[in-house]
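In structure tokens below, several structures.
Any read-out appearing in this document is the output of simple, stated calculations on the displayed coordinates, not a laboratory observation. Because the structure is predicted, anything quoted here is derived from the model rather than measured. Cβ atoms are built from the backbone, for glycine too; each structure is taken alone.
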Structure I
Amino acid sequence: MTVTQPVLRARRVVTTRAGGVSAPPYDSFNLGDHVGDDPAAVEANRRRLASVIGLPYERLVWMEQIHSRNVTVVDGPVRGPVPATDALVTREPGLALVTLSADCVPVLLSDEEAGVIAAVHAGRIGARVGIVPRVLDAMTELGARPERIGAFLGPAASGRRYEVPASMQADVEAHLPGSATRTVAGTPALDLRAGLRRQLLEHGVTAVAEDPRCTIEDPTLFSHRRQAPTGRLAAVIWLEAGPDPAAGGGR
């Protein structure tokens, strides 16, 4: 008899505005607890997220996001949000790492062979100061290798709509090359996903997928630029154990 060994697979989920209990302007599936929404509604939405992805509520790990390059490694459930961090890294199966956004770029990273995953909040400031390279370093210290890491860039403000002053554009471009662009109106803009993609490739990550949706344009997503105050969507990643599809079975 051949015994199949469990392998770890990264699972990812990105939420939208639909399916929750929050009232306007947070309608309806707001997962941010720092935007002025009713705390009871936020908790109900978070519990629903846990139920839908099939994990206990306590196995979701949240962050107190501060637009930094702080990275935190977690090895189990955490009571309350992890303070003052913008990235979470773990090797613990069944522990869901959550990043919240409403125009910033949610970045999900995984090396399934090493069993290492990360969730990153990469807004303009965090992307500019190098949050993603810091996360890659933390993952590498836990056994990941850049060439095995798969990256996913979630819905975010697109360069078509993310207008900024020319001086800000130049400053970000100097620190995150590839991010400078123009809006549909021809004004200076930033495409953080383009800059982050280039940065990931330069650091050896070759598998980079992207959700092309623009939060500013898409009314099914939360956007702080389009409508403030507003809620936050979640990008979630966790490791799930399953049978090795390459292993044969028999008696």
Structure II
Amino acid sequence: MRLALCIALILGTALGAAAQEPDLRMQATPQTVESGLMAHLLPRFSLKTSIRVALADRGALQIAAGPPGTPVFERGGTVYHLRHDGSADALRFEDWLTSDIGRRTVDSFAPEGGAAFSATVRQAVAAAAATYDGDAVLGEELSLTLCGRCHVINERNRMNGLGSTPSFAVLRGLPNWDARFEAFFALNPHGAFTQVEGVTPPFDKTRPSPIVPIEMTLDDLDAIIAYTAALAPADLGAPVKHQ
């Protein structure tokens, strides 16, 4: 009887621990954590979506004090950007944080000390980012060479992309397409085979790239973004939605 009771207690504890396992882990800057902003945001997101988020040293979500990523709020002249791995739950968090409700949640937070955070930076930064200075002609060739093995870039490789991978024209239709391109190397599956000079760490020798690596510079990425900016978004008959 006692043995059965002990087993039941152990199983119950294990199941309870599993039930508390977060759906997402987030790495955030000390400023956003120590100010209490994350403790203000994350429970409200979970309440709205039932997706649990826990702070950690590494995670599918990252709040960083600067680009790349999607600008989400500002404090004292520092623009904080959201980066993520492209998973469905991470995209759900981005959608919530950049929605009217998410922005109001940021603006309603009153830290005990220091300046307040403001979510109005998203519109200001997006307007300022409308000019792309890269070499668009070079960007087309780089897109075909580096990205064309998976993505349809244009008519030149129309039959060569993977069917499960969105074309550049479809990606161009996303409302924050440029932020996604700027941070593409941090989004799955690109991190496993992409090296951006001076940005990404070398591959772990025990976990080499599964395919021929994509190697580029930030100037190359600027050229690809400039080329993509000139593309007409794909006409899908309705605004692009993602899960």
For Cα extents along the principal axes in Å, for residues 103-222 alone computed as 54, 38, 28, the structure of I, II it came from = II
Could you figure out which one of I, II the value -0.57, -0.79 for log10 I(q)/I(0) by the Debye sum over Cα atoms at q = 0.11, 0.13 Å⁻¹ was computed from?
-> I
Which of I, II yields -11000 [helix-only ellipticity at 222 nm (-39500 (n - 2.57) for each DSSP H run of 4 or more, over all residues; to 500), calculated] | II
Entry that produces 17 once relative contact order in percent (Cα under 8 Å, 6 or more apart) is calculated, selected from I, II = II
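From I, II, which structure was distance in nm of label points 7 Å out along Cα→Cβ at positions 47 and 191 = 3.0 calculated on? Mind showing how you got there, number by number?
On the way: I: 4.3; II: 3.0.
Label of the originating structure: II.
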